[in-house]
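Some structures to go through are shown next.
FYI, it's all coordinate maths here, none of it is from the lab. Computed from a predicted model, the values in this text were never measured in an experiment. Cβ atoms are built from the backbone, for glycine too; each structure is taken alone.
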Structure 1
């Protein structure tokens, strides 16, 4: 009887293991992305001037970019790739204000299904659309006047773009080595590198970037732990910088005086 009970428990555990694994595979889009759509006629409530840019990709996919405009004559642009939730209306923050103060336009594209960007999401689509955004920006500004900025999920996107095309420098806020490594935190008993379709191997992209790379990460980040970001140090160049912000978490780095002073100094250094 005890033997039968034991095998029943084993079968139960195997079934639960399989169910969770299948759920991770088929529901990973919902686990990774938390978009908020915006109506086509939505009006942004922002204290700065802005334009809206649409890049048609095909019959179903169109990239929407919120372009924030500084008060003075723009001397360059920042391509700002945001995190995995909301839409570009939510990313007017201290970092963006600092860029605008330094007479830089800030272009914030939304991913497929976010805000006013249309189409189904995939890693290939996100990367291709990032390339299209850069091409449009490069028609207005030389590469040495364009900064790539990635925040959270967007660090993988910005790093990919910097590995493919030139820029002034790359700034990463709360980056990760790759997305399967993040899944390992919660699903370490699964072969996440095979299950997780989204990779964004930031650590591999950084190996191919010749421009300066600047990384910021907080010690209290529970979403992307500091130890994940520290993996990137092994591929950084001597000129690159890695700032560890004591007490900062995943969402409040741009409130840190150390962060703001470092970014401001960076903008005036070259």
Structure 2
């Protein structure tokens, strides 16, 4: 399937900022089930975009702006060809052994409640893959999707206690639980083409990947209760949200920041011919 993505992030300031430094993780890479046909990153202000790879192999762009900055617009426009591989992810850039993704972070540290939840799933009969599917389904069925109840600093333990949150929170709980069961797991940021026709979205999407010796990395989307499909576009990975955040940065000066995000995904009419 070929998917077109248009993603706009807009910052406005009541009092102009003096300067800003931004790091973007908004550019996907090719792998066996994903091919980037075209991709463009634009910034409204005149600046140089420096492209690099971060420690996890994510493609990044960074830039520095001198003010005054009253408005900053960051735009992405691209098309990606995807294939459904039942969630199995191969051909990715891997900088570290899978065991690194057993490492806890502040956002994914399990508390007693998550430990009990994970161990209940782990004690049931079945192979590791079956347990991961069960974990994915349990989070999906046990949580309520509630925007604006959590933020980027909300931990897995906090969202688990509320049994609610957004895709980022679902993913943190999945990662925390899988790691407690001794299965390497990581956070994934990207896009998801919904099947209900809701192409206009207010954010990207997040899911998780877990490592199995016989399969490699397998992607699970607990917010939708499924393994990743050809509707998922994988952009960045990390130990948690902070390592895969699409936009991170600092500004100097300025007050009254207002942020708006608009993401539009659609199946492109220009499909490849088999």
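Taking mean count of other Cβ atoms within 10 Å over residues 210-217 as the criterion, the largest value within structures 1, 2 is that of 1. Suppose you compute Cα Rg over 2.2 N^0.38 Å for every structure in 1, 2: which one lands on 1.10? Only one of 1, 2 returns 1.10 for Cα Rg over 2.2 N^0.38 Å, namely 1.
One of 1, 2 was used to compute distance in nm of label points 7 Å out along Cα→Cβ at positions 138 and 162, and the answer was 2.2. Which one was it?
Working: 1: 1.7; 2: 2.2.
Label of the source structure: 2.
Comparing mean projected area of the Cα convex hull in nm², for residues 50-177 alone across structures 1, 2, the highest figure comes from 2. Looking across 1, 2, the calculation of helix-only ellipticity at 222 nm (-39500 (n - 2.57) for each DSSP H run of 4 or more, over all residues; to 500) that yields -11000 traces back to 1.
The value 31 for relative contact order in percent (Cα under 8 Å, 6 or more apart) was derived from one model only; which of 1, 2 is it? The read-out comes from structure 2.
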